[in-house]
Structure I
Amino acid sequence: MPNLTITQSLILTTGAQRADNIALPLPEGLHGAAAKKVVTMMIDRGWLEEVDANTRKGEPLWRETGDGHGTTLVVTDAGLLAVGIEPVVVKTMAAVREHAAAATMPKTSTPRTGTKQAQIIALLQRPEGASVAEIVAVTGWLAHSVRGLISGSLKKKLGLPVSSAKVENRGTVYRIA
């Protein structure tokens, strides 16, 4: 095992415990030129790697590249070995965390049979689809309620692939592919 400073050891062990081995944020009080010096040396030794940050997933930024993107720091397998952690163990723990997160995800709901929602789904599954006026005639609902059901419950909640197209003499026709 190489001789590590307390700061280097802290960065590597803390990064190993985070999702995707992200080494950020750095320890409190380490910023500016000191942070750049430590990180540059750790990158040169192969303990850290600078990769593109996925800001949609909320990954923290190490630095911004000039094109509107940024990079983050990831602990490499060599960095894990430097602090005495087997990379296989870390990957296994990450898989366990992902599995646990997937188990806590809410289950998608399914419509009950015989309800107006089920009737609307049946209308939309026909080859010719259904217009809002046709759905209003079947359900007795107002047009804004039908459109709300399509965009809210069917598309977002149930995740159904509802498409729409303007059809002459019928208006907007919705279909479930």
Structure II
Amino acid sequence: MNPSLPSDQELDRIRQSNMGRLLDQVHILFDKRAMDYLHQKGYPMVTAAHGHLFRTMRFEGARITDMARQANISKQAMSKLVMAFVDYGFLQWNYDPRDRRNRLVTVTDDGRKLLADSVVALKQAEEDLAAALGADDLEYLRTLLVRANASDALHASSPSPTYRRRRA
């Protein structure tokens, strides 16, 4: 055995405890809590994938290309998500009054209610996390995550084209 290579046990430990894995697991659990609250409010069709829409929906309207860029996903993926929300009645397509060649994705009245309910769901999920960590520790975690997100060291190199994580 090559002494510079980690053992299988060490690899398993690293896989389970590395920072990326831990952040992913908390993210998944947090999203699940928020989705559970939305499902209880009467939105069983909403999934974690729709989170890209919640982060990019604009009351004044937004173009698919802008929404996709902001969510760091492809236009095709964003279009699928938007079409699902159009079918549910949360979004609609309108022509851009500034440039009729473009269409804007706008929020319907039902979509406004969904956005309001999603804010409540996020606050409830944060309250759950505060109950687990304590309010002071949750605010400290938020401070650390904001600092990490702003760090030049983490933004120094460009992600590969297959990078799956969204930015801001």
If you rank structures I, II by distance in nm of label points 7 Å out along Cα→Cβ at positions 59 and 139, which sits at the top with the largest value? I
Candidates I, II; helix-only ellipticity at 222 nm (-39500 (n - 2.57) for each DSSP H run of 4 or more, over all residues; to 500) computed = -19500; producing structure is II
One of I, II was used to calculate FRET efficiency 1/(1 + (r/R0)^6) of positions 11 and 83 (r between Cβ atoms, R0 = 25 Å, to 0.05), giving 1.00; which? I
Re percent of Cα pairs over 22 Å apart: value 61 computed from one entry in I, II; matching entry is structure I
Ranked by distance in nm of label points 7 Å out along Cα→Cβ at positions 51 and 131, the structure on top of I, II with the greatest value is I
Computing relative contact order in percent (Cα under 8 Å, 6 or more apart) gives 22 for which of I, II? II
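Laboratory data are not the source of any read-out in this text; all were calculated from the coordinates shown. These numbers come from a predicted model, not from an experiment. Cβ atoms are built from the backbone, for glycine too; each structure is taken alone.
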